[in-house]
Structure formats: C-alpha cells, structure tokens
Structure I
Amino acid sequence: MSQDEFFALIVGLVAGGAFWARWCYRALGPGELYGSTASRWALWLAPVACASALFILLVAFAASDVRTSGTYLFMYMVIGAAWVGAATITFPLLGLFPLIDIPRPRGGPASLLTAAALLSVTLCYAGGNFGDGPGWWVVVFCAAISTLSLLGLWGLANLAGRCTEHVVIDRSPACAVRLGACLLAASAVLGRAVAGDWTTAQAAVADFVALGWPAAAIMAFAAFTSLLFGPRPSMPRPFVILFGIPPALMALGGAAAWLVIVGWW
C-alpha cells in the first residue's frame with residue numbers, strides 16, 4: 001500500500017467512524033425520545049445492508065487487484081462507508097431528516113425512503129470501482145460525478161414534484177415506494193455510467209453523459225408521478241398497490257432494460 005493509499009484509508013476511517021458513530025448513537029437513543037423500536041429499523045439495518053451489498057459488488061466487479069487483495073477490499077469498503085456517511089449530510093437539503101423523521105409516529109415511509117437513498121448512494125459509489133484504474137483517486141472521481149448527479153436530480157425532482165415532501169410530511173407509503181424505486185433505478189444507471197476501465201477524465205465524463213442520461217428521465221418520471229398521484233384532499237392516502245408499486249416497477253424495469261441494452265463495460 002502506497003503512502004497516498006494509506007492516507008486515503010486513514011481519512012476514510014476517521015470520517016466514516018465519525019459519521020456512523022453519530023448515526024448509531026442517535027439510532028440507539030432513549031426510546032421515549034426516538035419512538036418505538038419498529039420505527040427505527042432503517043437506522044439499524046439499512047447501513048448493514050449497504051455494507052453487505054458493497055462488499056458483494058466489490059468482490060464481483062471491482063478492479064482485478066482489488067478483488068484478490070484483502071487489504072484493498074478493506075480500504076475501498078472503508079472509503080465507501082465514509083462516502084455514504086458523508087452523503088447523509090446532504091439528505092436534509094433534500095427534505096429528508098432520517099434521525100428526526102423516522103422516529104416520529106407513522107415513520108415507515110421515511111424509513112423506506114432512507115433505506116433506498118442509502119442504497120442508491122452505495123450503488124453510485126460501487127460503480128466507480130468497476131473496472132481497472134490507476135488508483136483510488138479514480139474511484140473518488142467517478143463516484144463523485146455519479147453521486148452528485150443523483151443528488152442533483154433528486155433535488156430537481158423535489159422542486160418539480162414535491163417528491164420528498166409527500167413522503168416526509170404527508171407520510172405517504174405510495175410516494176415512498178415510488179420515489180425510493182426511482183432513486184434506486186437512477187443510481188443503477190449512473191453507477192453503470194461510470195463503470196469501466198479508466199483512460200482519461202475527459203473520456204470518463206463523455207461516457208458518463210452518453211450512458212447516464214436515462215437517470216434524468218427516471219427522476220423526471222418520479223416528479224411527474226408525484227404530481228399525478230401525490231396526496232390530495234380527495235385522496236389523502238393513495239393506495240400503494242395502485243399508485244406506488246406499478247410506477248416503481250416501471251422505473252426499475254426501465255433501468256434494467258437500459259442496463260441490458262448498454263451491456264458489460
């Protein structure tokens with residue numbers, strides 16, 4: 001391990017430890033302050049699920065020298081933990097306050113959206129690891145453009161369709177299912193868009209634009225369906241089976257079809 005890799009590992013350990021120590025402290029807080037145990041499942045289980053998914057993806061698709069080295073697997077897992085932890089800082093800017101919204105009564109929709117958001121950022125980071133490259137900074141560069149694009153598209157969808165507001169304020173399960181699926185679908189597209197062997201930064205950005213544009217269409221779909229099927233006085237609790245699951249399957253199916261069309265990197 002080179003000096004810069006060791007530095008990246010230390011930064012990841014410190015940053016990731018700080019983010020997730022605070023997260024766990026709040027998640028394990030007093031019951032009278034944070035509500036029932038059931039309302040906090042996302043705070044406990046979602047980070048574990050993200051770490052498990054990231055490990056599987058790295059072992060399966062990361063650079064050849066990473067897949068065969070426990071040291072490098074550990075380093076990129078640590079950086080990934082710090083990456084996802086840092087992304088949670090932006091969630092309040094997007095209307096989601098996991099450590100506040102989830103423990104409230106009827107916090108299930110916020111729990112679902114939080115889990116989907118964490119996994120979506122994980123997929124964006126994982127895609128930056130797919131393929132061979134000269135070093136960890138390539139992973140950070142690719143993960144940055146995919147993650148920032150996801151967060152930016154989420155913000156635009158909120159402005160256009162009040163997507164997160166319907167989940168957090170109106171506590172709509174249908175909206176949570178729909179928005180969570182769109183985030184996962186968009187992140188899968190964006191993660192694939194930054195996958196592949198590294199050549200130059202210009203080529204990476206060009207490939208990202210050429211392969212990642214359907215993510216914008218998916219989040220536009222999220223905004224459109226939020227306006228069309230969001231809560232209203234005549235229908236304060238839209239049915240999940242009618243207004244949540246079908247659009248969610250359409251978004252996930254569209255992303256899967258695009259990944260099949262694009263193929264391997």
Structure II
Amino acid sequence: MKITVLVDNKAMPGLTTEHGFSLWIESGEKKILFDLGQGKALWSNAERLGVDLSQADMLVFSHGHYDHTGGLSRLLSLKPNLDIYCEPRVLALRYSLSKDKVARDVSIPLDSSGAIATHIGEQIHWVQKPLWLSAEAGMTGEIPRVTSFEDTGGAFFRDAAGTKPDHIEDDQAMWFKTPKGLVIVFGCCHSGMVNSINYILQIVGEQRIHAIIGGLHLVNATKNRLTETCHVLKSLNVDEIIPCHCTGDAAVDFMRQALGDIVQPGCAGRIYSF
C-alpha cells in the first residue's frame with residue numbers, strides 16, 4: 001500500500017500548508033481519500049503531487065471538524081457517484097472555546113454538510129461500528145473511551161456557551177493489514193491513541209503494528225499522558241510513527257526522546273510505501 005500526505009500543517013517546498021489534514025491511500029485496487037482538510041490546499045497539492053482525485057473510490061471522514069471536511073461539494077461535482085463513509089454525528093454543530101471562553105465554530109462547513117444532505121442514498125455509508133471495507137482494510141466506527149489519562153484534547157462543546165461538552169463520538173480511525181503488521185491511520189485521534197489502538201487490535205485480532213500515521217492531537221497533552229502513551233507504544237514495538245497535523249511540536253519532541261528515530265514527523269508531500 002502507499003499513502004500520500006495531501007494536506008497538513010507543514011508541507012514540502014512548493015506545496016500549500018493549512019491547518020488541516022488529508023491523505024490519499026492506495027490499498028490494493030482501492031483508492032481512498034481520507035479527509036479533505038479545509039478544502040483549500042487539497043486541489044493544488046493533489047495536482048502537484050500527481051494525484052487525480054476523480055479516481056477516488058471512496059471518501060472517509062475521520063470526524064466532523066472543519067479542518068477535515070471542507071470542500072466536499074467541489075469534490076462531488078468532480079465525482080458525483082463517490083461513496084462517502086462517516087459516522088452520523090459528523091454533521092453535529094460544535095464549538096471550541098479559547099482560554100478566555102471565546103467560542104469558535106469548528107463544525108463541518110455548511111457547504112459540506114449540505115453536500116452530504118443532497119448525497120444521501122446508497123452512496124452514503126453511516127459507520128457506527130467496526131466495518132471491514134475489504135479483507136485487508138477497515139474502519140472502527142465509534143471508539144470506546146477506556147483509559148483514565150486520555151481525553152478529546154481540547155475544550156470542545158456542542159454549544160457556544162460551553163455548557164454541553166462535545167466528546168466527539170464520531171471520531172474514528174482506519175486500519176490496513178500488511179505482511180509486516182497493521183498500518184493505522186488517524187485523523188485527529190480525539191478518542192485517544194491508546195484507546196484507538198487497543199480497539200483496533202481487538203477488532204482485527206492482530207498484535208503487530210507496522211506503522212501509525214496521522215494527527216494524534218497531543219498538542220495539549222499533559223506529561224503524564226505523553227509518558228503513558230509512549231510506554232504503550234514502546235511495549236507494542238511499533239516500527240514507524242508518523243505524527244502529523246494536530247500532534248504538536250512539543251509532543252513530537254517528547255515522543256522522539258522516548259521512542260527514538262521510529263518517530264518521523266510527516267508533512268504534505270511525503271509519500272510512504274508499506
């Protein structure tokens with residue numbers, strides 16, 4: 001399989017950056033678009049990287065935040081019969097509150113939610129529990145929150161007043177089976193990396209993890225959370241960890257000190273073969 005990072009907070013020279021995330025995944029005969037970023041950098045980056053978005057077999061939304069779900073109507077104008085896989089709560093209204101309690105709308109953009117509403121039918125797949133897309137690939141659906149040290153990674157709410165916490169239950173991940181073990185793909189990992197990994201291992205019945213790639217949302221993580229997370233990753237003997245997007249530079253540095261060179265930050269333009 002091959003994964004191309006189309007959109008990320010950092011990029012190789014000649015590519016556009018934005019606070020967002022998108023991957024182009026080629027697994028067997030399937031071409032999967034995993035998230036769209038904000039929908040701005042995607043198109044120019046895909047063109048420069050030689051990725052034809054009209055060839056996508058499916059679109060997977062990791063969760064319903066603006067920086068992963070933008071520009072869907074443009075994509076559907078290019079590929080009207082595209083299969084879309086997401087959790088129903090991807091459409092929820094949601095906010096992020098700053099330290100001084102200023103609310104910012106971080107919901108899926110109206111352009112994209114409207115595109116989903118008009119696209120409803122056999123080509124919309126609501127994923128709420130584990131789903132095998134093929135013999136080698138699947139999606140988690142909602143991920144159980146089990147650990148005591150992980151949380152959503154920020155002040156997320158369903159209302160602007162900050163009275164209704166948003167647990168981001170629509171957050172989900174993907175897995176791909178390879179001869180060297182699983183390749184696990186995260187969008188933002190709001191369920192917690194350890195929660196997510198343990199759930200995937202339970203679903204798949206595989207204990208080997210070859211690579212982890214994606215946003216890990218450790219930008220606000222405590223030292224205890226980082227320590228516990230690295231302890232688990234070390235015990236699992238993961239071969240490669242590619243933190244992107246919302247992981248945070250300090251968290252990446254912590255992970256590199258704890259786990260060594262298996263931690264190699266990603267950016268738009270990077271291409272990985274597994």
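Each value in this text was obtained by applying a stated rule to the coordinates, not by laboratory testing. Everything quoted here is computed from the prediction, not taken from an experiment. Cβ atoms are built from the backbone, for glycine too; each structure is taken alone.
Numbers below:
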| quantity | calculated |
| --- | --- |
| For 1.4 (distance in nm of label points 7 Å out along Cα→Cβ at positions 60 and 76, calculated) the corresponding structure among I, II | I |
| Which of I, II leads on mean count of other Cβ atoms within 10 Å over residues 108-115, largest value | I |
| At a computed 18.4, 62 (Rg and Dmax of the Cα atoms in Å), which of I, II | I |
| For 0.65 (FRET efficiency 1/(1 + (r/R0)^6) of positions 44 and 84 (r between Cβ atoms, R0 = 25 Å, to 0.05), calculated) the corresponding structure among I, II | II |
| Parent structure of the calculated result -7000, given that helix-only ellipticity at 222 nm (-39500 (n - 2.57) for each DSSP H run of 4 or more, over all residues; to 500) is the read-out and I, II the choices | II |
